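Some structures are shown below for you to check.
Values in this text are rule-based calculations from the coordinates and carry no lab data. Everything numeric in this text was worked out from a predicted model, so none of it was measured. Cβ atoms are built from the backbone, for glycine too; each structure is taken alone.
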Structure P
Amino acid sequence: MSAPDRRLHAYRPDLADIALEGRVEAARFVAGEPMQVIVHAAPLHREPRKDAPLDTEALCGERVAVFEIEEGWAWGQLESDGYVGYLPAERLGPPAPQPTHRVSAVRSFAYPGPSMKLPRAMTLSLGTRLHVLDRQGDFAVVAGVAGLARSYVWAEHLSPLERAAADWVAVAERLLHAPYLWGGKSSLGLDCSALAQLSLDAAGIAAPRDSDMQERAVGRPLPIRPDLGGLQRGDLVFWKGHVGLMQDATRLIHANGHHMLVASEPLAEACERIAAKGGGPVTALKRL
C-alpha cells in the first residue's frame with residue numbers, strides 16, 4: 001500500500017495527526033489546535049524556512065489545525081483544502097466565529113473604522129472569508145481581521161457564502177494580468193491551480209489545491225480529440241503540472257510562467273508552446 005500523500009496528510013517520523021493513528025508510523029500523535037490566519041495571507045512552506053519552496057498560501061480567515069509550533073513556525077493543515085505545511089506562527093491567531101461571507105472583489109481593504117479616508121488596516125484578496133457581525137452604513141463590520149476585534153469592509157465587496165457565482169470563468173477573467181507566483185493564491189500573485197481553485201470556489205465548487213489533484217477530482221472527463229475540438233466555456237484543460245480554463249471553444253485563460261501573469265490566448269498557441277518547452281501534450285479535459 002502506498003503511503004498517504006504528505007501534501008494532504010499531516011505526518012512526520014516524530015509527529016502526526018491523531019486522525020492518522022494506525023495508518024502511519026510516528027513517535028507521537030496529537031490533535032490539531034484550531035487557529036486562523038489573521039493577516040492578508042500566510043505562506044505555507046514545505047519546510048520551516050523562509051527560503052523553502054512555497055507550496056500555497058492561506059488567505060486571511062483561513063482555519064488551520066496546528067500540530068506544533070517550534071521556533072516561530074506552525075506545522076499545520078488548512079481546513080479548506082487539507083494542504084499541510086509550515087506557516088509563520090506570527091500570522092496566526094485564535095479563530096474568529098465561522099465565516100459568513102467571502103470577498104468577491106478582486107481586492108478590497110479592511111479599515112479600523114467605517115470610513116474610506118482612514119488608513120487601511122489590511123488588504124483583502126478575492127476569496128478571503130470573513131465573519132460579518134453587523135452593517136454600518138456602506139460598511140460591513142467584520143471580526144478577526146488585522147488583530148482588531150472589529151474592522152470595516154466595503155459591504156458591496158462581499159458576498160454571502162451561500163451566494164455562488166454563476167460563471168467561474170468570469171471570476172478568472174477578473175484576475176487577468178495578475179502576476180504569476182508559484183504557490184501564490186492571492187490577487188497579488190497566483191499560480192495556475194490557484195486560479196482554477198479560486199474561480200471554482202467563488203461558484204461554490206470545492207477543488208483541491210494542485211493541478212494533479214484537480215485533474216483527478218474535478219469534473220467528468222471529455223474525449224481528447226486530435227484537434228482539441230468540442231470544448232466550451234468553463235471546461236478545464238490539463239497538462240502535466242498545469243491547468244487552464246476555457247473561455248470559449250478555442251480560447252484559454254491561465255496563470256503561467258511564460259507570460260508571468262494570468263493571460264488569455266488561443267488554446268492552440270498554448271499547446272504548441274507548452275509542447276515545445278517539454279511540457280508534453282494535454283493529459284485531460286474535464287467538464288463540470
Structure Q
Amino acid sequence: MVNYQCDAIYDIKKTEVDYLVIPETGQKYQATIYSPIPKRDETSSLFPILLDVHGGAWQGGSRFDGEYMDKSLAASGVLVAAVDFRIAPEDPYPAQVQDVNYALRWWKSACGNYGGDPTTLGALGLSSGGHTLMLNVLKPNDPIYSHHSLDSEYDASVVYSIGSSAVLDSHARYLYAKKIGRTNLIEGSLGYFHDEETMREGNPQLVLERGEHESLPSTLLIHGAADAAVPNAIPEKYALTYSDAGGNIELRMFEGMHHNFAREPLPESHQAIEMIKNFISENIA
C-alpha cells in the first residue's frame with residue numbers, strides 16, 4: 001500500500017550501489033538511492049519510486065546533478081534513484097537511451113529492497129536527460145532501446161514523466177545552436193548523434209509526429225522562460241503535439257528563469273518542486 005502525502009517530512013538515507021555492468025567492456029555504473037526513513041507507524045507502507053536521469057549535453061554531468069531536487073522529493077516520501085550511464089563521445093546514440101531503459105527496469109526490480117512500490121514508477125529527466133528519458137517514455141519496449149538484458153518481469157514503462165529544461169527536439173535544438181553560434185551545444189549534439197539524420201531519428205518530437213509512440217503517460221514539463229539553451233518553442237510545440245496525440249501533458253513556464261534552474265536552491269525551484277510533488281500525488285492516487 002502506498003500512501004503518499006506530498007506535505008510530509010521524512011529523514012532520508014543515501015545509498016550507493018552498482019546497478020549496471022556493460023557486458024562488452026565490464027564498465028560499471030552506479031545509482032545513488034535517496035530513501036525516506038519510515039516512521040514508526042508506517043511499517044506496512046511502501047513508497048512511490050522515481051528515477052532521476054541527469055543532463056550534460058549527452059557527454060557530461062553526473063547522477064548528483066539533480067541532488068537538490070532528489071533530496072527534496074525523498075524528504076516528502078518518494079524513493080528516488082539517480083543513475084549514471086554511458087556518455088558521448090565514447091558512447092554515442094543510442095547508448096545512454098539503452099542504459100536508462102535498463103535503469104527503469106532495474107529500479108522496478110530493486111526498489112522493493114528499499115521499501116518502494118514498482119507499480120508507481122515515475123521518472124524525471126534534466127536537460128539532455130529529458131531527451132533520453134522521453135525516448136524511453138514514448139517507446140519503452142523498443143528493441144533497440146531495451147538492448148540490455150535483465151532477468152525481470154518488468155518493462156521500462158512509467159506511470160508519469162517529468163521533464164525539467166528538457167531537450168525534446170534534438171534536431172531543432174541543434175539548428176537553434178547553429179543559428180546563435182553556441183559552439184558547446186553544437187559540439188554536444190554532433191558528439192552524441194554524429195549527423196542530422198540521427199538527430200531526427202532519436203527525437204521525441206518527431207517520434208510523436210511520425211506516430212511511432214507506444215505510450216503516452218501523464219507528463220509535466222518545467223521550463224525557464226529565459227532558457228538560452230532550449231528555446232521556449234521546443235517545449236511549447238512538444239506539449240501541443242503530445243496533447244494532440246491523446247496524452248495528458250502540462251507545461252509550466254517560469255518567467256526569467258534560466259536553463260536547469262530547478263536544480264538550484266532558488267525560490268522558483270521550490271515552487272517547481274512543489275508542483276512536482278503535487279503532480280506525483282495526483283498520478284499515483
Structure R
Amino acid sequence: MAYSSDTTTPVRGFIPPQNDEERRLMRRVEELCRVAEQRGIPRYTGFLSDREQVLAQAACHKAGFASMRFWGGYEQAERKVLCLEPEDAWQEEPVGYLKLMAMSAGDKKLPGHRDYLGAILGLGLDRVCLGDLLQDPENPAVFYAVALADKLDFIAAELTGAGRCPVTVTAEETLPERFLQQTERKEQDVSVPSLRADAVLAAMMHTSRTRAAEYITAGKVEINHLPLRAAHESVYAHDIFTVHGAGRYQVTRIGGKSRKDRIFISFFQY
C-alpha cells in the first residue's frame with residue numbers, strides 16, 4: 001500500500017478512571033505498591049481485563065513503583081495478573097493451569113467457553129480468580145483454564161460438570177506448546193475517508209457506515225473496553241474495538257493519505 005510522506009501516528013492518551021469501581025482498583029494497586037516497596041515482598045492482584053491493566057499500570061506509575069510486570073500464563077493472554085516484585089525479593093508463581101475434559105457427551109452439545117466460565121464462577125469464585133479459557137484446537141472436548149495458583153486445588157476438586165456434560169479436571173504443569181507459541185495475526189490494509197469511529201469500524205467489518213453507526217447507536221461497540229458513545233468520536237492507533245456479537249479488531253497503524261485524501265490504516269481481527 002502506498003502511504004504518503006505523512007508518518008505521524010496519533011495515539012490515544014490515558015483515559016482516567018470512569019467510575020468508583022475503577023477508582024477503587026487504582027487505589028488498591030497503589031496500596032499494594034506501597035506494601036511491596038516498604039516490606040520488600042511481592043504482591044499480586046487477581047486477573048485484570050485489558051482496561052484494568054491500563055489503570056493498574058497508571059497507578060504503579062503514580063506510586064513510583066517500577067518493578068512490575070503483567071502475566072497471564074502465556075504471552076498472548078488477554079486477562080493478566082499484575083505482579084509487583086521488588087528487586088532481590090523472592091518471586092512466587094501467581095498462576096497455574098487446569099485441563100478440563102468433557103466426558104462422552106452422546107447427543108449432548110459439548111460445553112463451550114461460556115459453559116465453563118459459568119460453571120467455575122458457579123463454585124462461588126470471583127471473576128478475578130480466573131484468567132483465559134482456551135479450547136484445544138486438536139480436541140474440542142478439551143479446554144485449558146488459567147487460574148490463580150491458590151485456587152487450582154479447589155476448582156479441581158469441586159468442578160464436576162459444565163453445560164450438560166460431566167467434566168474431569170486435572171492440574172497441569174504448563175500449557176501445551178501450541179498455546180505457548182506466539183501466532184502471527186494477519187494484518188489488513190484499508191483506506192477510510194476519515195478517522196471517525198463509524199468510518200473505521202465500517203472498513204474493518206467490511207460493512208456500510210450506516211450499519212456501523214447502528215452498532216454504535218445500539219450500544220454494542222466499545223473502544224479499549226469503554227462504551228463508544230458517538231459515531232463521530234476519533235480513532236487512534238492501537239485502539240481496540242469490541243463489537244458485541246460480531247468480533248474484536250485492533251487498529252495497528254494509521255498511515256498517510258492517498259491522492260484522493262483518504263487515510264490509510266492497518267488492522268487485524270482477533
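-10500 is what came out when helix-only ellipticity at 222 nm (-39500 (n - 2.57) for each DSSP H run of 4 or more, over all residues; to 500) was calculated for one structure; which of P, Q, R is it? It would help to have the intermediate numbers written out before the result.
Values: P: -3500; Q: -10500; R: -8000.
Only one of P, Q, R returns -10500 for helix-only ellipticity at 222 nm (-39500 (n - 2.57) for each DSSP H run of 4 or more, over all residues; to 500), namely Q.
Taking distance in nm of label points 7 Å out along Cα→Cβ at positions 111 and 239 from the coordinates of each of P, Q, R, which one would give 4.5? It must be structure P, since only it matches. Output the label of whichever structure in P, Q, R has the greatest value of percent of Cα pairs over 31 Å apart. Top value of percent of Cα pairs over 31 Å apart, among P, Q, R, belongs to structure R.
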